[in-house]
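Below you'll find a set of structures to go through.
No value in this document is a laboratory result; all are computed from the given coordinates. Bear in mind the structure is a predicted one, so any value in this text is a computation, not a measurement. Cβ atoms are built from the backbone, for glycine too; each structure is taken alone.
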Structure I
Amino acid sequence: MSLWPNLTGGEAIDLMGRLRGGTGDRAAYAARRARLVAAFELDPRKKGRAYSKGNRQKVALIAAFATPADLYIFDEPTSGLDPLMEVRFAREVARVKEEGATVLLSSHILSEVERLCDRVSIVRAGRTVETGTLADLRHLTRTSVEFAAEGVDPARVAAIPGAADFAVEQGRVRFLIDSDRVAAALPALAALDVHGLTVAPPSLEELFLRHYGDLVPASDAEGATGRGAA
């Protein structure tokens with residue numbers, strides 16, 4: 001985010017607000033602006049040249065949210081923000097959504113997308129390769145099932161209908177199963193009297209790597225797949 005170096009943060013916010021026609025109702029605009037400045041803990045009196053990357057990002061976010069709109073478009077909006085400010089941003093997204101607005105969010109922070117978005121599109125080389133709700137996308141992929149290996153016959157686990165990529169690592173049994181077959185596998189797991197059962201749908205990161213995994217060395221892809229955030 002670049003700002004005019006000789007304008008204060010407050011002046012930049014007001015200038016962008018006027019350009020968007022959002023300052024007509026001065027009292028309402030002033031109230032929104034003041035609330036957002038407090039929420040994002042911005043000092044609006046400093047010049048643009050004096051702001052850190054995170055504070056420049058705050059100026060842009062305050063300017064965006066200070067003017068009501070039907071559509072908000074954010075590109076990597078939390079870049080440079082600390083975790084507390086990321087929470088404040090998520091609250092503002094929820095607020096404008098509640099007011100009926102649509103938010104289009106482009107981000108490589110996949111945990112953020114997973115937390116905030118109702119629908120997800122994965123783009124590769126300028127083309128949408130997959131789109132839908134997370135539930136839709138997960139339905140087309142496989143779910144991870146894990147439990148304690150102690151006292152469990154591996155052969156019986158491998159015989160569960162639909163189980164694939166069976167492995168035993170660090171005292172845990174793990175296998176993958178098509179998401180729409182999980183319910184059918186639960187009686188078999190109950191019969192095995194398994195303990196410490198964890199059933200985890202694929203993360204957005206795993207869905208993403210389905211389309212970009214060929215660009216990632218195998219060792220890197222294996223390490224990334226198990227994390228909840230990029």
Structure II
Amino acid sequence: MPVVAVIPARYNSKRFPGKPLIDIAGKPMIRRVYEQALLCKGVDHVVVATDDTRILDAVNAFGGNAVMTNPECNSGTDRVAQAVKSIRPGRKGQAGIVINIQGDQLIFDPDALTDMIHVLSNGCPMATIATKASLKDMENCDVVKVVCNEKGDALYFSRAPIPYLRNPGVYSPLKHIGIYGFDKNTLKRITTLAPSPLEKCESLEQLRALENGIPIKIIVSSGEFFEINTPGDRDAFLSRWQG
């Protein structure tokens with residue numbers, strides 16, 4: 001079953017305009033994300049889904065694959081689904097499993113993606129990644145938390161500190177990493193569903209899947225992840241990398 005990694009990349013980020021093209025040690029960030037995706041075992045094809053010709057041109061310049069998508073896409077998932085439609089039957093990379101890697105996910109654990117591909121190949125409709133959450137993460141509403149059942153499926157995602165640590169040490173809190181995997185039919189279904197009440201309340205699109213009975217397997221990773229959301233994040237990364 002062919003596996004396609006799609007990297008949605010918008011130019012007009014509110015907090016950091018032009019973010020996919022920022023220089024990270026001599027390469028645009030979108031190239032660094034793209035090259036990491038190519039190294040993931042099980043990924044057959046990588047494509048950038050963008051709404052801006054500047055990003056398209058940058059990807060083409062380093063020999064990558066990119067497609068233009070509608071600037072009016074409501075979410076990264078919608079952009080990914082639109083990109084997948086452009087991969088025609090018989091063409092290399094025709095999707096059976098789709099991995100959504102955010103264009104600002106500068107560092108991610110490739111083994112976690114391989115584990116995600118494995119569970120999707122064995123019939124799981126949707127999967128995502130989590131890591132151990134710190135106390136600082138728990139207090140930050142910009143950090144999404146997730147709780148799971150005993151099978152490792154998500155029970156709920158929230159910006160609130162879940163679970164409430166009434167009895168510390170009983171449960172290890174998890175921080176959600178916004179990398180998703182879908183089988184192609186689940187991806188298509190999700191993009192045809194209307195935004196759900198909890199999704200709109202928390203502004204978390206993965207809740208649409210849970211509210212409509214689509215299970216989400218959580219891959220818990222001990223690997224490293226680093227996401228660039230602001231100029232300060234870039235400066236912090238470069239300071240650490242150069243140090």
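Please state which of the structures I, II yields -13000 when helix-only ellipticity at 222 nm (-39500 (n - 2.57) for each DSSP H run of 4 or more, over all residues; to 500) is computed from it.
Values: I: -13000; II: -9000.
Going through each structure in turn, the value belongs to I.
Output the label of whichever structure in I, II has the greatest value of mean count of other Cβ atoms within 10 Å over residues 8-15.
With respect to mean count of other Cβ atoms within 10 Å over residues 8-15, the highest-scoring structure among I, II is I.
One of I, II was used to compute log10 I(q)/I(0) by the Debye sum over Cα atoms at q = 0.12, 0.16 Å⁻¹, for residues 64-183 alone, and the answer was -0.66, -0.87. Which one was it?
Values: I: -0.66, -0.87; II: -0.54, -0.89.
Of the options listed, only I reproduces it.
Compare distance in nm of label points 7 Å out along Cα→Cβ at positions 112 and 152 across structures I, II and report the one with the greatest value.
Values: I: 3.6; II: 1.4.
Evaluating distance in nm of label points 7 Å out along Cα→Cβ at positions 112 and 152 on every structure, the highest lands on I.
Tell me which of I, II gives -0.63, -1.01 when you compute log10 I(q)/I(0) by the Debye sum over Cα atoms at q = 0.10, 0.15 Å⁻¹. Please list the in-between numbers first.
Numbers: I: -0.63, -1.01; II: -0.46, -1.08.
Derived from the structure labelled I.
Suppose you compute relative contact order in percent (Cα under 8 Å, 6 or more apart) for every structure in I, II: which one lands on 22? Mind dumping the intermediate values first?
On the way: I: 15; II: 22.
Source structure: II.
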